[in-house]
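Coordinate-derived values only; no laboratory data. Please read these numbers as outputs of a predicted model, since none were measured by experiment. Cβ atoms are built from the backbone, for glycine too; each structure is taken alone.
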Structure I
Amino acid sequence: MTSSQTGQQQAILAGGCFWCTEAVFKDIRGVSKVESGYIGGHMPNPDYRSVCSGTTGHAEAVRLTFDPAQVSFGGLLGLFFATHDPTTLNRQGADAGTQYRSAVFPLNDEQERETREVIADLTAQNVFDRPIVTTIEPASEFHVAEDYHQDYYARNPRQGYCMAVIAPKVAKLRKYYGELLRA
């Protein structure tokens, strides 16, 4: 999806808990907006409680708005695959269920092609010890999550889950991908 006036594009990625995924992409140069939400399910107007039940079919995901002149979709995919486990089906750490699946929801044919190429390249290079199980799913309606989920890590850095799960991901991002962060 592209806005012809701004040159901005969007991407939708599900890498487990959306609090983690949001924290990873929030400070990437070229990413102007990160929204936590739900996609890929069958329930109209899902909420956190229903999605967490695992019965709606939705994944916790983030919708990124980015400037492709500063960061490419492929670059975002590289970070996505480097900062979560794409080899574990329906699980990220202690978070288990289809709502925590690893998935890409391409918004156009080019994003789908590029996602398939990245997965094929990572597989050919044996980057992971196990097969990549990340799904490529049709983009359906993205439902923005409740306000208290937006900027969750930034607003709750001392919360237990944030300290135990999100902080190490952000530290890894800063250590290995610091050149991609906003100054």
Structure II
Amino acid sequence: MNKNNSLSQEAICLGGGCFWCTEAIFSRVRGVSRVQSGYANGHLAHPSYEDICTGQTGHAEVVQVHFDPEVISLRDLLLIFFGTHDPTTLNRQGNDVGTQYRSGIYTSSEEQAVTARALIAEMDEAGAYDAPIVTEVQPLSIYWVAEDYHQNYFANHPGQGYCAFVVGPKVEKFRHAFGRWLNE
């Protein structure tokens, strides 16, 4: 990840299905200084991965992305987000099904929410997808860090089945579609 010393860091939580995929993508984005897998919103304190997988806690699997808006704008960050998952499927990404896999943007400011909602409206109006975008935009009410073994999962387990057949192709899609933002 890009370590940068700018004082203008912002944070936003993005849920695009399994956090292993989303983390692997955003850890490669220029202007991003930190990506951490975790659980957003929900009603259970200190949830575990097993709790989240029940679909009963209300949490979304997310990554908390710290970025420098002087290097990459929130809009460009969100374009990468929308371009690397399917924002039109409710509570699912591929074979990952459940409310924890919903598409969501969890904001830390009203300005972030306005930017996210405007981009969604713009993309829906332009017919960017064959179906309406169902990504929820909500203020981040609570964030819990996921267990250590979930952090940098793709980097630590590139040959694991899910990583090889699901995460890897998403990373390649990012490299191809958003190469100008590649930090490698």
Item checked: distance in nm of label points 7 Å out along Cα→Cβ at positions 33 and 169 from the coordinates reads 2.1; which among I, II -> I
Checklist line | Label whose coordinates, when distance in nm of label points 7 Å out along Cα→Cβ at positions 49 and 129 is calculated, return 2.6 (choices I, II) | finding: II
